[in-house]
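Student: Below: a set of structures, written as structure tokens.
Every read-out reported here was derived from the displayed coordinates using simple, explicitly stated rules and does not represent laboratory data. None of the values given here were measured: they were computed from a predicted structure.
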Structure P
Amino acid sequence: MTKVAWSITHQEFIISDHYYFSKLERYTKENSIIVEEVDKFEKLADYDVIVFNYPEIPFTKEEADFIEELVKKGKKVGIYAYYKNEDSIADRCNTLSERFGIKFNGDIVTDDVNNYDNDNLLITTTDIFPKLKEKGIQKVMLACTDTLTIAENVKPLIKAENTAISKLGKEKILFAKYDDPSGGCFIAGGTCVFWDNYSIDLYNNKEFSLALLMKKNG
């Protein structure tokens with residue numbers, strides 16, 4: 001049993017929004033994942049996994065310190081953004097993610113070849129970290145995604161295909177993970193809508209979403 005804190009401390013998208021996330025809510029229940037919306041920052045420490053899905057308020061130094069300590073204590077933390085620095089989302093996420101060697105670039109990624117429904121912003125990719133592929137995650141659709149610049153101690157989880165184009169000319173890393181020696185980790189994703197009702201049943205998005213929410217993953 002995994003307990004997940006879905007943060008609403010920074011005005012994130014709420015998982016209880018039926019129109020967008022009813023499928024994700026159902027799938028978590030079917031897989032013994034308890035997800036609770038949390039509105040008090042200090043209460044995040046009571047959970048195994050912490051999710052910041054499109055935070056609309058920057059993180060303070062004290063909040064970043066707090067999350068850094070939680071990762072050092074073995075917690076799993078994920079933060080998920082959007083493309084082209086919409087609403088300054090990349091800047092806000094960077095106030096936390098840069099602590100872990102990950103920078104959101106405020107980029108736009110398109111792919112005229114590997115995409116869903118002939119829409120070059122709904123990119124698809126099979127360039128996925130091997131341990132995730134072992135879990136059956138062979139292909140995902142990542143809509144309206146940013147790119148990430150990562151430090152040497154951070155590993156890419158998902159990259160765009162060679163046919164994709166970064167508007168800023170960046171390396172096409174879309175999801176990345178910092179592993180702490182404690183067993184905790186920090187995951188960053190260039191898009192926050194890979195697990196909404198539109199996307200989650202496409203390809204292996206469901207399996208990928210559940211892997212991110214489980215206490216242990218690749």
Structure Q
Amino acid sequence: MKLSDIYYDSHFGEFEELFRQSGVPVHFRKGEAIPTDYKIRNIFYTVNGLSKYFFVHENGTEKVTGIFGPGTLIPYSLCLPVSEKNFVYKDYFKSQTLTDVDAICLKQATYHKLFESSAALRTANYDWIAFQHNRYEFETFFLSNCGAFTKVCNFLYSNSSLYNVYRQNGLILTQDDIGDIIGESRLDVARAFRNLRDLNIVSTSRGSVTILDKEKLFRLTSYLR
């Protein structure tokens with residue numbers, strides 16, 4: 001089960017040439033915001049690089065919902081709602097590059113035309129939205145009742161490859177980063193890692209985690225319940 005996997009790449013890779021023919025190349029520097037404002041109505045296809053998509057609560061806390069690599073579309077809603085009554089008008093949704101990012105900018109109207117003319121793109125779009133819907137239902141109805149320790153176990157079991165992705169891009173996945181992803185404090189994340197080390201399930205070093213006993217880790221996740 002990979003419901004908690006938050007690194008995405010390649011889902012729309014087969015349509016890159018189509019997007020190149022219809023969009024405009026753009027470049028974002030590391031740390032730059034990718035526009036997700038509903039008024040702009042642009043969609044960005046990632047050619048290379050990494051970015052994070054996250055929500056910002058009114059109290060200032062962040063919840064990272066996805067790490068996006070090559071072959072993905074931003075914003076999360078893909079084609080954006082057509083009717084303005086379906087927009088969330090408050091500026092909760094953010095996207096920021098983790099590395100330099102090369103992308104293709106598509107206007108909303110352009111993407112809709114491609115969507116209507118390509119059965120394959122429609123299928124990929126529906127598949128993506130269905131996957132995200134299932135993931136959010138899982139997190140909303142189940143993970144919201146889990147403690148920090150279980151959330152860390154879920155994250156490690158489903159996202160071990162994310163450490164490699166970060167390392168390949170010269171990044172370090174910190175405990176603060178994990179806290180932003182699972183919605184827990186750095187202190188609770190650190191305590192969970194300490195418990196896992198004491199159980200000889202993981203070993204840690206700067207920016208990396210080695211899973212020593214994946215079966216034992218799995219038994220501590222919420223996936224069996």
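Student: Match the computed value -11500 of helix-only ellipticity at 222 nm (-39500 (n - 2.57) for each DSSP H run of 4 or more, over all residues; to 500) to one of the structures P, Q, and report its label. Let's see the in-between values first.
Tutor: Working: P: -6000; Q: -11500.
Source structure: Q.
Student: Another one. When Cα extents along the principal axes in Å is computed for each of P, Q, which one produces 55, 35, 35? Let's see the in-between values first.
Tutor: Numbers: P: 44, 35, 32; Q: 55, 35, 35.
Going label by label, the one that fits is Q.
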